[in-house]
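The structures considered in this document are given below.
Only the coordinates and a few stated rules stand behind these numbers; no lab work does. As the structure is a prediction and not an experimental result, all values here were calculated from the model. Cβ atoms are built from the backbone, for glycine too; each structure is taken alone.
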Structure I
Amino acid sequence: MENYVKAQNIARETMHALHGFITVGMNEKQIYEEAIALMTQKGSNGWWYHGLGALVLLGSRSIESVSGTQYQPSEDNRVAENDIITIDLAPTLDGYWGDYARTIFVEGGEVAREDQPGNQEFQLGLAAEQAIHAKLMAIASPVMTFETLFWELNAEIKTLGFENLDFHGNLGHSIEFDEADRIYIEEGNQVTFAECGKPFTLEPHIRKMGGVFGYKREDIYYFDEDSVLKRL
């Protein structure tokens, strides 16, 4: 697990640094390029997700669910005075993956402290993401199937007044060495977490029903030798 921790820390530290880098008027491409540079400096020697190290989506684009095979950072979409930025990072360290996403909040021209927006709408989006992750921690077990978790968490999303924006409808995936081997938290997947035997992500991409902003929060989880769920 040590190598996974190192890879995930590259992403986590990069996200922290981006909070201090982003300013009003920057475009997606500038933020994307800084994310790549930071992850490279911190030791990433590849990008496991279709060769793409980062997905950066600003403002109204935050509701878009885009495949890495199609994504291009925009030079025209720029950070506004009150805005959100969803960033999904995918560093690779000697074949081991990091996979980490957060929504960054901009209020009154300033980037809010991590996970501390003052705007009520932003607070609701963040709280919903945190509630979905908390639900995972409360209900997941090694004998649960990926599909069961899919239905449980989608029900939670609806209860919170949000909708799932993922273009495939899934909520996360197993951590592999070949991206083609991933299995998903999706309808029809009857594999249990014990049978999978690998770390997995939870990455709900959601918006308030009728809302204009999308929120995303991703962490890697695993069951330890005592079958206790842990966040990497």
Structure II
Amino acid sequence: MLASEVVQHLNEASGRRGLGFPDLCLFFPVDVRLSVYRQGAIWALILEMLVFNDGPSRHPCCSTMLYCYGNNLSQRSGVTYPPLNVTGDGPSGPLFDSQDPLGHCISPNAKDMALRGKVVPITTQVAEYNAAGIALIHPPRILGYELLRLVAPKYRRSFLATESEIVERIGEPMPLLLRLNEWRHPDRARGEMPADIHSFQMIAEVIARNDPTLYQPTERPNTHWSNWPMAGML
């Protein structure tokens, strides 16, 4: 296995129309994770994106999208369906405001939400968002992605895929080789491809040589949502 073959695999997926490769500008980004697995000659790479998609309404907007790549997948490389939708209404009532026709605003009466069946407290206090560095677009209204950005850091593991949910998508359990919570991601709006980015060149070397120590980033990561201020609005 050559690193160039891995990069070419990612480039081909990125070059397809649709959701062949994550575009951090396409939806409102909240969190990301990258995981690499390898067993013998079989490898898989999973890119997770927790996003708020303004296409649907209410809880279907809150999705963790999983993009899968590898040399032994049962499906085409790219986004897999269905996405993870792990949020729900809590005991205090509907999370989303019934008066909002788009279903994107949080109800001012909501005090909690369900996350994988567990009750999680939330706040609609503007000061809490300001303190977390989240500039509200329409204060005092709270939009869904603004709430997720406040809540996700504390309950991150519940938003991201479990190992069994990953296995469902890559087809078989394999040892984890590399896991990243931040990296330098291609800017699709600028025409960047995985092959253009040093992070993905190194990830390809990690996969090809089965050695996680080869990932030695020199560029600043850009996957935090604050690096994409126009995301979801284009």
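A value of -6000 was computed for helix-only ellipticity at 222 nm (-39500 (n - 2.57) for each DSSP H run of 4 or more, over all residues; to 500); which of I, II is the source structure?
Working: I: -10000; II: -6000.
The correct label is II.
Of structures I, II, which gives 1.07 when Cα Rg over 2.2 N^0.38 Å, for residues 85-164 alone is computed from the coordinates? Please list the in-between numbers first.
Values: I: 1.33; II: 1.07.
It must be structure II, since only it matches.
Which structure, out of I, II, was Cα extents along the principal axes in Å derived from, given a value of 48, 41, 30? Write down the numbers at each step before the final one.
Numbers: I: 48, 41, 30; II: 55, 34, 31.
Going label by label, the one that fits is I.
Match the computed value 26 of relative contact order in percent (Cα under 8 Å, 6 or more apart) to one of the structures I, II, and report its label.
II
I have 0.10 for FRET efficiency 1/(1 + (r/R0)^6) of positions 125 and 213 (r between Cβ atoms, R0 = 30 Å, to 0.05), calculated from one of the structures I, II. Which structure is it?
Going through each structure in turn, the value belongs to II.
Please compute FRET efficiency 1/(1 + (r/R0)^6) of positions 53 and 173 (r between Cβ atoms, R0 = 30 Å, to 0.05) for structures I, II and give me the label with the greatest value.
Details: I: 0.95; II: 0.50.
Checked I, II; max of FRET efficiency 1/(1 + (r/R0)^6) of positions 53 and 173 (r between Cβ atoms, R0 = 30 Å, to 0.05) sits with I.
By the measure distance in nm of label points 7 Å out along Cα→Cβ at positions 45 and 189, tell me the structure among I, II with the highest figure.
Across I, II, distance in nm of label points 7 Å out along Cα→Cβ at positions 45 and 189 peaks for I.
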